[in-house]
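Next up: some structures, all given as structure tokens.
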Structure P
Amino acid sequence: MKQLLFTCLVLVLTLTGYSQKRVVVEKFTNAYCGACPGAAVTLSAIVEEHPEVIWLSHHKPVSWIDNGLTNTESVGLWSTLNVPGTPMGMVNRSQSSGGLLAGSLQWGERVDEQLDIEQSFALEVRDLVFEEEDRQLEFTVDVSIVNTIESLNYHLNVVMVEDSVWGVEQHNYFNDVVGHPLEGQGDIIWGYPHRHVVRQILDGQWGTADLFSGNVTLGNQVSKTYQYQVPSTSRLSTFRIVVFVSKYDKSLADLTILDANTIKLMDYGIPLGNEVEIEDSAITLTIAPNPTSDILNIAASAIPQQVFILDNLGRAVYQAEPKHMKSSIDITHLPSGKYSLLARYEAGIIQKGFIVE
């Protein structure tokens, strides 16, 4: 079995020089919530202003459809916290400014509050091993106490996250809101990139319990090794590991996150497999006519796993799983402009540009 080892030197944290404090914003969301993509726009702006903010999305299960965005641990959080609706969020799981859960208009203020709190822990992800054949990850997380803390029950949370997940439509209340970033994208956005989707929380919804077993001496360090198999349907290029230390109280009175860190798999040389562009010499693919105004015909020497049409901003406006080497796409609904057809294969991707007149 092919095994790749990556020693993570970038995130080495020590007592004398550790990283910027991070703040975790957990968004409770739903593909059938029309207000939720607006909250994603708000959170995107917060992250742009504060790169130290880590965004997690917990998707709500919907009884009549399995949309592939949920996971057992996030469903458990939805239930245990009795989340009243969407979009709601937690900022460092803090009760500040009245209540654990808050609407999107409060997230920015809460982020600022949390960034002003002194850092208590340093977290390092190291010794990342990736078994390419079965997509198995193994890595170690070190947690060090870098400031005086109370003797409480601290948990280590390790969250596996995939960004920009395609294939599930998103309802949208902002289609007719003039000037909104989501204006004109449809009441249902069929090619919506779901951001920072939680795929699994290792060791259960509250993470690894009794992190320090009562020994909260300044400078104490604990380490734990984890394993995770990246799903074959997930894109390695957008996959990341998020780690954070939180308090845990069974009554849920105090769940505060005290510090966090994150790494992207692609930063450590992990082969991206089907994210790598392949040459037409390996798999031929042609599109015609180009320019076009009504139909785009596709002919390929092998059936793609997925086909996307991307607009000039990189947004998916069409997605399908072809059954044949030749197919036709009705593009009469697309405005005039430049587009790309992206075909994904196990070996890589092929991208072709075309114009709609």
Structure Q
Amino acid sequence: MGKKLLYIFGNGLTLDFLNHVNNSNRIDVRNLFKYGSCVKWPADNVPGFLSFKHCPNLWNLGARPQMSEQEAMSLIEDIITCVNVHAGSPQKIAATTIAAPNDIYLFAYKELSIYLRNLFVAYDSAMPISLDAITNWPWYEILKSANDDPEIEEISIVTYNYDIWLERMLRLANIPFCISVVEKPTPTPKIRIYKPHGSISFAHKQTRDPASFQIAYGRDLPDAPASDFSVTYDKLDQYYLVNAMIPPAGDSGRFNQTWAKEIRREIKKITNNLTIKDEVVICGLSYWHVDRAELDELFVALPQDVNVKMVNPNPNRSMNTVIASLFSNYISHSNASELKGAGL
């Protein structure tokens, strides 16, 4: 049996990519409300998605394009904290387009989820990439080298990012991969990507007319199995019956989302099959208090003697402490180039 690699990616990977390509477009993956007024409303294709007109609950909670990064993060954290609790509540009410005072956070979550899909679709359109732009990006070199190494049997990538720049990079380089659970190609490529929080590339089998676009309010969270989705990298602005995206820091384990549970189940199989000869590489995870339960579930499922490396110039102190307490073979790196053997 050959060596197995498990990469766990968070928003830091996307930030590193945007920094590498010298992003000069209106793209900000830290402050997710900054360019909200530039995002087009699908029904009329007019900018202004983040507005009182289209997202009254987010707006009433203070969401503004002019707010600071910290204010935006705090608001998202408040919304997710409330919805994480709601996800475990047995209470259900009929769908309504009028929010009761105590439903504002739940309805803001509905707005946030569909807004984020449209935001990242707009970002994807604004940032086309070329092979020349990414061939000297350390993560490209790391993944290509691992894919070319005959001693490495399997490469699993768990990413909590909605964007598809990683997938576009692999496609440009003609490196085979699949989005596991949603795609089931035969034979299975060495690189298998798992997206438990969803992706802008997840296309539900039922589409709707963009002219009828609206945000579906109510306490129910639309659900579907992974088999109802396909993966697409074109026409990302389609209007789907089910939006397969869980907002940042949302705990997918708390939501009754069948597609997410199926992906998490496959990830658990991966962690259960790792041994001391295998390697886990962590990059760019936030470790907010609202998503720690999901990440901790992943960490504790790993064998204690597996080789763990974390790449982060400013690692979260709590996560650093937790990982050091769990794994005896842990190394922390400040830059991905160090994984290639670059030293002093």
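Say we calculate relative contact order in percent (Cα under 8 Å, 6 or more apart) for every structure; which of P, Q gives the highest result?
Q
Starting from the value 1.5: which structure in P, Q was distance in nm of label points 7 Å out along Cα→Cβ at positions 45 and 189 calculated from?
Here the read-out was taken from P.
Output the label of whichever structure in P, Q has the greatest value of mean count of other Cβ atoms within 10 Å over residues 117-124.
Q
Suppose you compute helix-only ellipticity at 222 nm (-39500 (n - 2.57) for each DSSP H run of 4 or more, over all residues; to 500) for every structure in P, Q: which one lands on -3000?
P
Comparing structures P, Q by Cα Rg over 2.2 N^0.38 Å, which one has the largest value?
Structure P gives the largest value of Cα Rg over 2.2 N^0.38 Å among P, Q.
Here, each number is a calculation from the coordinates, and none is a lab measurement. Since the structure is predicted, the reported quantities are computational estimates derived from the model, not experimental observations. Cβ atoms are built from the backbone, for glycine too; each structure is taken alone.
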